[in-house]
1. Given structures P, Q, which gives the highest value for distance in nm of label points 7 Å out along Cα→Cβ at positions 176 and 240?
2. Of the structures labelled P, Q, which one yields 2.0 when distance in nm of label points 7 Å out along Cα→Cβ at positions 152 and 424 is computed from its coordinates?
3. Ranked by FRET efficiency 1/(1 + (r/R0)^6) of positions 160 and 328 (r between Cβ atoms, R0 = 35 Å, to 0.05), which of P, Q sits at the highest value?
4. For relative contact order in percent (Cα under 8 Å, 6 or more apart), which of P, Q scores largest?
5. The value -25500 for helix-only ellipticity at 222 nm (-39500 (n - 2.57) for each DSSP H run of 4 or more, over all residues; to 500) was derived from one model only; which of P, Q is it?
Structure P
Amino acid sequence: MVFSRIAVLTHTLALAAALACAAPTALAQKPRPIVMLDRIVAVVNDEVVTRNDLEERTKLATAQLKQQGTPPPPREALEKQILERMITDRVQLQFAKETGLRVDDADLDRAINRIAQENKLTLQQLREALDKDGIPFPSFREDIRNEIIMTRLREREVENKIVVTESEVDNFIKTQQAQEGRGDEYSLSHILVAVPENASPEQIQGRRARAEQALAQLKSGVDFRQVAATFSEAPDALQGGAMGWRDAAKLPTLFVDALKAMQLGEVSAVLRSANGFHILRLNDKRGSTSPVIVRQTRARHILIKTSELVSEAEARRRLVSLKERLDNQADFAELARIHSEDASGAKGGDLGWLTPGDTVPEFEREMDALKPGEISAPLKTQFGWHLLQVLERRNEDLSHERQRLAARMALRARKSDESYQEWVRQLRDKAYVDYRLEER
């Protein structure tokens, strides 16, 4: 239990004090300095964050900022920023654990191998690179596990629940055609000072004052990346607030209206939204005139659904057995017709040509990682367990369909960002948090 960790730390300090009081007079004349091995800097529900946890994360963040060429903020400000991020992550991970969301070692190994391949490294070379940067491989491994968990949590709690209707797509296209500059793309950086749900007028005023303080530093010439790392509560804060290139259509109207009036390198005034206060910096701008070529994938799958009679373990075991048969040259279409519990089973599992956004995120992510002809390991989604095979790919100019697809994706991305920020804020507001960072 986590509270047992608190009890152990408290007992250890009490024991040290008792031993000091009981020490012989001769020793009392030459007191030894007390070395604090560790202490609690925050309590998050029934878990603690220790000073060692914070020191390790701060060290990694400092190295990351240095690698990016971002001047680090003052140590105290950076620690507060990182501690708040750790608390937010901890709340999400606790919720994931409570609701049964896990990442097994096999999935984690595949993710780490993929990271190594994307960086053109072997697994051993990745270990050596991490060791050179002072990052223990076990810590890196658990960080990746937690990142996967939070990604899947966002997909389950937010993205899979987002609905974009045809009427919303129609209205979006009409609005985009009527508004000058909605086809532009912006490279921007962002600072967010969040406002809690049901905040009092005093809290809102305090949050606004913090945003104004950040803006004052920017106007005095402090590097935007440093100010973002100090003040911003957005996920990209430790990347200097950089959001990269964004289609105007995928940005909130509040942002686009401000960006259209800004010059390159200019910083906006403090902007107010439902989530809090924002400051934008326009890094670059370009028109979007090139046709959008969409990569489509033709795939097929075998689906085993879970139920009161079929457990998760049983569904996965059945697919492992089918995968072994496929690896030994069994016919995929025939097995799909016999075993798949999806309507596509009658067609040998054929899903036809799939466009980005047609399937749930975890299915699409696995599909995109496969080469034509390759068969996945058993994959879990909200529908059950799948075996997935990519048959072929093509690049397609969808003309009218392309325009509607782009509109649907833009609406989905906008809704996803807004809904996720709101969901995290609500989850964070419900958590019990006891700050102890200021204690010495």
Structure Q
Amino acid sequence: MNRTAVQTVVSPSPSLTERSRTTMHAALAGTQRGPRAMLAFAGPAIVASIAYIDPGNFATNIQAGARYGYALLWVVVLSNLIAMLFQSLSAKLGLVTGRNLAELCRDSLPRRWVIAMWIISEIAAMATDLAEFTGGSIGVSLLCHLPMLPAMCITAAVTYSLLQFEKRGFRPLELMIAALVGVIGLSYVAELTMTQVNWPALAHHAVTPGIPDSTALTLAVGIVGATVMPHVLFLHSGLMQNRIAARNDRERTALLKFSNIEVVVALGAAGLINMAMVVMASGAFHQGSPDIASIETAWRTLTPLLGTAAAGFFLAALIASGISSSVVGTMAGQMIMQGFVGFHIPLWVRRLVTMVPAFAVVASGVDATRALVLSQVALSVALPVPMIALVWFTSRTTLMGRYCNSRITNAGALICTAIVLSLNIVLIVQASGG
């Protein structure tokens, strides 16, 4: 008697990334609605938002709050509004064209311009990683009572391990970054409950411009550099291009709508965290310790002022910020390199290259927090390059079609670019003694 062998093939369960894509397609088709459908689209702006609450923000915001109280809150608000506009443009560029900003620069601009932009962008990526990697290492150093160099080695190992999530698709990495953003946000919510807040003064200074002195100007430019980040303008377009492809204009319009909502929510939350940093520093240090100039001193001073719990929350937020932003910075640096020069380099090489300046700074004995603030000023000087490119590409009807910028959007983007350029010119004149 013949027997037929029946072989049962068990299909592997779909990955998180595959399930997210399925949910997004169902939402675009109108067969799935509600919070779950909305959450499936969340991710790129959350990843981008970590760059707006990195250790560079800790350094500039602590100094701003300690020295000037609430006086520079308006810079935080302005920077965040600029960030929302430009991150939405970056996301739109990736969604509509299916290409990232660096790739479009390489294929559309003269070669000499491309080389110059690549060099400037690479310097910005290194300055970014100097702030992020050094900041995370400061947190590990304080937590484990280690010298900075061993702490940097631990931070390097942790960030490289987290970068391996990218091999499993976009969703695991997005969820990991979202969890770390949550740690930072909850830590500062807890900090605010331990700090006296002058709400009328907060509301006044959040919308009233003012620069008390020349040092405040340097800090203001540093806040802009720490908030609107050059590398993340490149990154956001790349995060959108490979996530889900729109099958028609209706789906593309829906994707843009979801993207804009996410940008406002994610960057709005990042802006509130930045404001909380300034408010906490003002409440803790402005009256008694206005000359607080380093993250380490701020952490040590918090314990007698606000208690051990406040110092613990501060440290948790700093470590989460440093590790997650260093991961995002490496992703952005990889995308910039691949986009401008068109070839792939191993992730460990990219991680090593961007870590070298941070190790050099620490080994030379330069104050880590001072290096953080100066790196943010360098980022602000580099910022107009991707800003101008982004406005130009998203304004081209031949590239964007019906999704090109409106006149109002173009006007707002040009005004924001002019503000950044003006701040940079003033800073250069000030630095040259003019």
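Throughout, read-outs are computed from the coordinates displayed, never taken from laboratory work. Source: prediction; values computed, not measured. Cβ atoms are built from the backbone, for glycine too; each structure is taken alone.
1. When distance in nm of label points 7 Å out along Cα→Cβ at positions 176 and 240 is calculated for P, Q, structure P comes out on top.
2. Working through the options, I get structure P.
3. The maximum falls on structure Q.
4. Ranking P, Q on relative contact order in percent (Cα under 8 Å, 6 or more apart), first place is Q.
5. Q
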